[in-house]
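Below you'll find a set of structures to go through.
Please treat every number below as a calculation from the coordinates, not as lab data. If you're wondering where the values come from, they're calculated on a predicted model, not measured in any experiment. Cβ atoms are built from the backbone, for glycine too; each structure is taken alone.
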Structure P
Amino acid sequence: MPQSVARSPEFLGVAPDVDAILARLAERHSCRDFDNQPIDIATIEEIVADGTNAPSSCNQQNWHFVVVTDPALRKQAREISGGNHHFEFCSAIIYLCFLKGWTHDKFSVVQSVAGACYHMMLSAHLRGFATIWNAGIGDPRAVARMLSIPPLFEIQGALCIGRPAATAPAVKAPRRSVKEVWSHNVFKRPAHATYLAKPAPHYPFFRIHNTDNPFAEWRPDKWGWDRIGDFRGYSVWAKSPLAGVYRSRRQGDATNAELDLLPNLAPGSRLVDLMPWGGTYTVELRRRFGPQVALHIGELSPHHYTFIAERLRQEGLSDANLHNDLIKGGRLPYADGSIDAVFAAQALEHTPEPERVLDEIARVLKPGGHAVITVRNRWSRYGWYYRRRLSHEQVPNQGPFVPLSSFAVRRALLARFAIDQEQGISLQAETDATLFSGVSRFFCRLYAARVVKRA
């Protein structure tokens, strides 16, 4: 029998505080740091029931929600996911499933489950809980085996619910200006907010995958500065700015090898961290030099700086003497001869104009100032892996890039600086951080050099 619907206050002649309601809903943000405390299963059931008030295609309600609260299963879910630690420490994981074999036109059944998921998220938020939705659950077959989900049901994703830990960042990922995402009577969208794909007459949805995307455009010179900055500034928030986030397994110990090329810097020095994806290098630079060295973050988006500043706080590091310096059109925002050192780790290959960036580094360095330049090397096993496999995947969240030739980079450096020290890092395609000199340095995964500006 159909349920009766309670009329809202405006139907009863009472003006609701709509602004207050909407403001409360807008405060919802994703959380990846939970306190591992249980929530009563009756409350979880109420949240799921709220989700079922969402609309579904043809009102068929071909959805099913598997709630996982058992600690051992949550730990197993984390392992299957490949590293989503919040799967283990949230109070409940709700696996979002739908019945296959029915209408899938326009992904109607998928949209139905998505609507129910968001309804649950708002219900949980209004009850004082934190949430995060994940498409990345790992191998769905392993999840299905763990929970005895039959083949007739597809696992669309997972919703984690719990109480935020005391250390959880209380920040909401940035949202675009509404002017960028809507238009009236005709489609209009700014170029910088339209991410690049290779030109094609059609883009078949089922032909595009994370690991196989024939339309992915990896060349930064095709993207341009503004589009790359927009992409990086939003996509960095694909993770919360927690301690240790964005540490690459492929990178391994190479980070320390890159950092070790930096010279000693006296208190009062000015150091530029150029385009530091996710702040991993920024964290290590602050640990090495402390706030007595001015640390300038040269980035393409203010959203990226906000992420890095919060990550420093999460790492227990001071944000004193930390500076947000926005790069526009490839020009570094520093006066001529004003910077003591520039650290550009695997940054040049992300830029539309690598040589212009080197010109800018030379311009802003003081005479005798140093720059550390490292690049992913085209002439290496990694370069072969990039060409044969990686470049056929989806462009990563840190933005498009193309490995550069170690020989070409060295020539470009010699045209502008004196090379103080150079080395290759790892002959392997990933993880290893063995250092090489001699001819071998030109065939390592990373070509690295410390240069000095001539007096």
Structure Q
Amino acid sequence: MAGPHILSSSAWGQAATSKRIQVAQIGCGREGTVDMTNVMNHSLARVVAVCDLDSRRLGVAKGKVEHFYGAKEAAVEVKGFHDYHELLARPDIDAVVVSVPDHWHALVASAAVLAGKDVYVQKPLTYAIAESQALRKVVQARQRIVQVGSQQRSEYSFRRATELVRNGHIGKLQTVRIGLGMDKPSGKAPDPGTPPPNLDYARWLGPAPEQPYMEGRVHSQTKIDSRPGWITTEDFGLGMVTNWGAHHMDIAQWGMGMELSGPSTITAKAEFMTNDQWTVHTKYHVEMAYANGVQLILDDSFPVGIRFEGEGGWIFCTRGAVKVTASDPNAGVGASNALQASDPQILQAKIAAGGKLWPASSNHYLNWLESVAARTQPVAPVEQAARSLTACAIAWIAMKLNRKLTWDPVKEEFIADDQANAMRSRKPRSAEYDLDLVLKKAGV
């Protein structure tokens, strides 16, 4: 790219007044604040609108954007929205960042794509397997640029580890071990209450089952940067297996060469929270077998990270001390130990000419913005993110059923297992939140 001036999405390839990518932020909580700030830090983008169902959070986000640009520009106009449909109807918005709770990812991201916007959507791509398939379908139909917030693909330790593994520097890959950290019960009993007037709770529930409001299952009303309770409530997020699992499973399958496939058999066991305001799993052990002969194991006792084990050695990669949010788990090692190997010389190996190398990306948000400008695929495209979510959700289904499952990664369904297949999706609370109906109405 020659500079920060590009065409609006409505005028790609046409003569038009050049400008920065006009971006809107949908979801202004803890992760949304991180995403919004990172996008604003790049001159390719200009955040022009924010959206949230909590008016207090909406006001804070609007103020942050106005303050950021107000120090640099004479005129600052930032529009706040309660309804994301109204935001998406604005033709001057080129792209959106979707940082809503997991159970809303598919609906909001799909609506954005249908509105002609390019999208950055937080991981996991969706809540359920069927949703990831639907979102992938609409992206392919409308040819928008979608980056998923699997930012480890833009971090050195993970990129270098997967390149070395894919190029045979530990010999034939045999086993992958993943540690995700573990959620613990809150120690508080369910305590239904009255939604605060600043939160549209009925809308916030969206496709999730009807239930009384509990602040501990939604988000804090006093601390935007605190870990929200929906992450540990199964109706809204499936727990660590899709939370951090989406990050590490994505890297594991990338390194295995299975980023567009998935496991063949799955066995799992887990313990789930009971008599607590939270409902997700705690301890877990999952074993997956892939068609290429690799065994993948997730266990709560493993160090946080991914360990690739081959016939000629092993490589371990993790974030080290790097944290996106204060509650992120880590492997308890510094940045210098974020990439380790059985023999340090493995890490110094050169990739032979013609070997497998990933496209350059040192910043995940900039990679998305540059991809939007150039109309090229980003480093974490929707097709691969859908497979990462699917592998994690398969593990969760096996945890819930506590028995061996057989998966067909080509048809993307369980083999001769109606019970497991039914868990690939869930019935939305009402037709308003039925993704299939939304896409059918749009002709997708």
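Quick notes on this structure:
- Calculating Rg/Rh (Cα atoms, Kirkwood Rh), for residues 160-383 alone for structures P, Q picks out Q as the one with the greatest value.
- Calculating volume of the Cα convex hull per residue in Å³ for structures P, Q picks out P as the one with the greatest value.
- Which entry (P, Q) yields the derived value 1.4 for distance in nm of label points 7 Å out along Cα→Cβ at positions 80 and 200: Q
- Origin of the value 3.4, where distance in nm of label points 7 Å out along Cα→Cβ at positions 56 and 152 was derived from one of P, Q: Q
- A value of 19 for relative contact order in percent (Cα under 8 Å, 6 or more apart), calculated from one of P, Q, originates in structure Q.
- Origin of the value 5.8, where distance in nm of label points 7 Å out along Cα→Cβ at positions 40 and 352 was derived from one of P, Q: P
- When distance in nm of label points 7 Å out along Cα→Cβ at positions 32 and 184 is calculated for each of P, Q, the greatest value falls to P.
- Structure from which 23.8 was derived, mean count of other Cβ atoms within 10 Å over residues 128-135, options P, Q: Q
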